Structure 1
Amino acid sequence: MVLRKVFPAMYTLSEETPACSRNATLYLLRCIFLMGVRQPPARFFIVYCLWSFALNLSSTFYQPIAFLTGYISHLSEFSPGEFLTSLQVAFNALSCSIKVLIVWAFVKHLDEANNILDEMDKRLTKPSERLRVHRAVSRSNRIFFFYMAVYILYATNTLIAAIVMGKPLYQNYYPYLDWRSSSWNLGLQMGLEYFAMAGACLQDVCVDCYPVNFVLVLRAHMSIFADRLRQLGKDPDVSHEKRYEQLVQCIQDHKTILRFVDCLRPVISGTIFVQFLVVGLVLGFTLINIVLFANLGSAIAALFFMTAVLLETTPFCILCNYLTDDCYNLAIALFQSNWIDGKQRYKKTLMYFLQKLQQPITFMAMNAFPISVGTNIIVTKFSFSVFTLVKQMNIAEKLSKADEEDKLN
């Protein structure tokens, strides 16, 4: 009951309540605000600027540099498991920083997309239509909090593992801070790493979950639109002129859907492309770490990390495949409408519209390859290639022997 009062958009409203599709991204946009990439509010201008500076300095800009500098400074002190744990996160942190900058550059597109959703909501007149949107809104917000739970659990698990082992898990480089010199410095190093990683997880949730949130509510509107197309011309009391006006209105609805998609394309194209580039490599390092080097605590953290990495692309790729099917269903729904006894003008317009509906809505990753389940499987399979390469070259055994020799010396 308390949870419902705090997060009401997580729950499905009644069909009498007016539809508000933008609520599907309510908590997402609040977290994007916390990322410090929005225009500072006048009332808390200084506080917001300071928070934005601290978070983005530690998580967006310095964290990838801290990983690299840590490798250069203390590479010989890493065990194989610690090195792979740090390396897998380093690649993902770099990709996260790039995705944050992309969202930062196109954040106004998300606001514009919500404005278009408001236009779609005006066309919802039936209780069943409003209920369908309410369900999509609640599902979207629950998925957002699921993402948040997985990502934050990973960050917290790595902190616990670091405390148990008595050393920072990533061993990032911070100027004038030697965590080996005292327990105070060790605690400060762990705290700085956790703040940077928790901030990166918050950012990652936003840049990975926004496509899912927007496309889920889009699919609800497309399902309603399909029913609207199917009912065209089936009311015997409607005149031919009125039927033609209804068809033209449906064409306008379709244009609104395409505007919504075009609004999201630049953001989605960039962020998914970056993730596709690193997902196979990151998963490969994680598999090697889990199978060959990790202890129980590190293995649990790595499993949470692997789940988080798979969440970055897989759900949206599945939705893209469903979106293609939805487009074909729109064409089928229009064909199933009562167009046989329509006038010539009505039939010609309908045939032109039918051709447009048969063109599926697709998202491309920087115009290089389509975002789909097939592409996701291809890039994910690369992780097994990385694992196989390491096994065949006996790199794991060489690293283990080198680590044992260093301990003996």
Structure 2
Amino acid sequence: MGGLLPRLVGLGPAGGDGLPVRLSNRTYAGTRQGPVRELGFDQPLLWVAVALMAWGLVMVYSASIALPDNPRFANYAHTHFVVRHGFSILIGLVTALMAFQFPLRTWEKLAPWLFAVALLMLVLVLIPVIGKGVNGARRWIPLGIMNFQPSELAKLAVLLYAADYMVRKMDVKERFFRAVAPMAVAVGVVGMLLLAEPDMGAFMVIVVIAMGILFLGGVNARMFFLMALVVVGAFAVMVMTSEFRRQRVFAYLDPWSMEHALGKGYQLSHSLIAFGRGEIFGVGLGGSVEKLHWLPEAHTDFLLAVIGEEFGLIGVLVVISLFLWLTRRIMHIGRQAIALDQVFAGLVAQGVGLWMGFQAFINIGVNLGALPTKGLTLPLMSYGGSAILLELTALAIVLRVDYENRQLMKGGRS
């Protein structure tokens, strides 16, 4: 009996080093204790981002496959846009992998320099011999392998600079002129350069990122709401003093009128037709009619309309749910970092959450006709090399924040 008991509990020579587990009706074996594997970063966040990118790649192909039938794109192959988009994703993944290697303290040191580089590129893009103009807007710098959009770099640069700024001004955050005014001037300079392109959509995203970080950093609530009123008033003035923007707003209010249906309301009216055709379950992948030269920019700003037509209400709800989950997860990582006294890292992560969430909200609202038409892509999904590159870099920084959080919670160093 003395020899049998050790074998039953897995301590004798016939057993392992754990308790017995029944493998069949006749045999028993001891369970072995192995090392517990801990994930180094938030894998669900990574896989949701990958799922959005993969779905976006498929939809870019579906939305752009008929574009070469248009004389404007007659020299392009049917796979032109999807190949370029896939190449942009590949470059973005490599850049993201490199960005993940840098500790947050390195990003904190680089923040002012990156902001200066973004300002320089925003100036360079306005120079005719350097910047590339398309449809009356000068937003791109040709770099051979892709047309780089400085406004996308400006989003990340302002985000990092605002987080670094709040950490440096933490002791005077209750004083308006010492805490808020310098940041407002910096954002104002960026805004003037963006409006000169013009790119009001990117400016709106940057303002939301900067104001969000100031608020989350602890700026006095009364000052914040006063600043918000000033910003809303400034945007209202910009709309009312610009004939082009004013027409867009009126077209959004009544896209079906004879005056707007073939003008500023053309994109919105055909986007709504696409959602209507999709109904609940959609017409099936590749079955969209609106992408056949009816809906302009179907592979960029209005990709969601093609998703709505081919996957129906179910597909649209899945996209919205994924972005809600993504934003909530990123904000949680930021709150966790702040709780661990990593204020810069936490503000950066929450800034990325504001960026992804607000831009997705605007794009979805525009596609559904709930907001005036604005040239903002759907993050991680729409065609656009610069956007994908910077969005993946931002997500890599968030994963780095989560990685350092886990290191700190295990008692190590970030």
> The value 16.0 for mean count of other Cβ atoms within 10 Å over residues 121-128 was derived from one model only; which of 1, 2 is it?
Replying inline: 2
> Quick one: FRET efficiency 1/(1 + (r/R0)^6) of positions 217 and 369 (r between Cβ atoms, R0 = 30 Å, to 0.05) came out at 0.70 when computed from one of 1, 2, so which one is it?
Replying inline: 1
>> If distance in nm of label points 7 Å out along Cα→Cβ at positions 89 and 249 computes to 5.6, which of 1, 2 did it come from?
In response: 1
> In terms of mean count of other Cβ atoms within 10 Å over residues 65-72, which of structures 1, 2 is highest?
Replying inline: 1
>> One of 1, 2 was used to compute volume of the Cα convex hull per residue in Å³, and the result was 164. Which label is that?
In response: 1
> One of 1, 2 was used to calculate helix-only ellipticity at 222 nm (-39500 (n - 2.57) for each DSSP H run of 4 or more, over all residues; to 500), giving -21000; which?
Replying inline: 2
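Every read-out reported here was derived from the displayed coordinates using simple, explicitly stated rules and does not represent laboratory data. Quick caveat: nothing in here was measured; it's all calculated off a predicted structure. Cβ atoms are built from the backbone, for glycine too; each structure is taken alone.
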